[in-house]
1. Given that Rg/Rh (Cα atoms, Kirkwood Rh), derived from a single structure, equals 0.96, which label among I, II identifies that structure?
2. Taking helix-only ellipticity at 222 nm (-39500 (n - 2.57) for each DSSP H run of 4 or more, over all residues; to 500) from the coordinates of each of I, II, which one would give -7500?
3. Of structures I, II, which gives 36 when relative contact order in percent (Cα under 8 Å, 6 or more apart) is computed from the coordinates?
4. Comparing structures I, II by FRET efficiency 1/(1 + (r/R0)^6) of positions 24 and 240 (r between Cβ atoms, R0 = 25 Å, to 0.05), which one has the largest value?
5. Can you spot which of I, II the value 0.20 was calculated from, given it is FRET efficiency 1/(1 + (r/R0)^6) of positions 8 and 40 (r between Cβ atoms, R0 = 30 Å, to 0.05)?
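Nothing in this text is a laboratory measurement; each read-out follows from the coordinates by a stated rule. Owing to the predicted nature of the structure, the values given are computational and were not obtained by experimental measurement. Cβ atoms are built from the backbone, for glycine too; each structure is taken alone.
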Structure I
């Protein structure tokens, strides 16, 4: 399902263009992942499992990258728009998702139907990681990606990433295939829903004012994007972890949960 290398680069380059921002701004919607409660936006329940790089609060290798990203998020929040429009995620939770696993109703249903779901999922991921690690014995090529720019999604604002070289891309695509084509994971209800669009979410959309000037909003985002293009940080993918989440603000794990070091 995922793109080949050149198709991926072309697709993401288009997503960061002003025309794409202008087009996407016409379709933005309030995210159900954050809901108003007594005038304050709070994270709504949205449980599941994912395979991600360590969150920013636990990551040292990419600390400079996340430091810049936090500055970018602050600049985003300072845009002259309705303060309820943009709901930031905690900078400590910044991460790159390598493979979504299961979430929301599908996750709740899977656990109801199979009381051993969590244990079986952990065991299966651990097995895949171990096999994958063994197949990597002769690899010493670092996996480097870099921020390409700001993208507008239907319910969120994110920065997208592209690989520094084709080998860095192929490594991640091969990893995703190993996950999504595993028969045991498929039997647990894990399936691939999306093409890879490597991104780190900065914020979700809250209340969309009926009088929002969407064209002006897209222009503000494009101007911000142009400013960031002068200083694009690099991102190293050295480790992927099985993490659980209850909502979109925190991704956690126990010490014995599966980990894969690239």
Structure II
């Protein structure tokens, strides 16, 4: 089954890094966050990826073009007047990666629509290229197949950002406590499973996938949520990037199931 990764946005909220590269190529633990997401899927045996690139898409293509050499022991032999290259050992993953230029300013739905020819008429998975998670992909797929609907998204609880007030009818604060997870609301965390009929819900480049397509699916009863109670974190800003970096540095990254 193919995995589609959205990696074409500008990443303006983390512009101190994304001015130089696409946000999914910003590194945590010495590797792009996009690589971490791919390693998550690969751990479950899914190794075919379609990357929806856009902003600075050439950087993503160049990274994968160089990845095999960076991950291998190589002899370059110039003694015969040629550049003979011998690869001795390689630690690369068994990945098949298709990087598609889906346009500079294309919306999320339009990017998905543009890779339809690479997906074909089959079920596929899709997520965003800026968030890591420890969701069990096999259980997610099992849930999707059990209900027979067009789309499944992974939902996680989003914490409130401020303290919680209990205010009485006289506007007096009766109690105060710090926020906790139960105060939040479920949000779309990506990690979706989609049937090929999803392309019928997308008009073109200006379609925001999270608006009319998902809204219409919900209206028709064709959108299901898989509630994930474990770890999920996007990387929208420098603070979140530093937090993910610290989790990796201390060996406490929940999404990292693989061994170095």
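1. Values: I: 0.96; II: 1.03.
Only one of I, II returns 0.96 for Rg/Rh (Cα atoms, Kirkwood Rh), namely I.
2. Values: I: -11500; II: -7500.
Traced to structure II.
3. I
4. II
5. I
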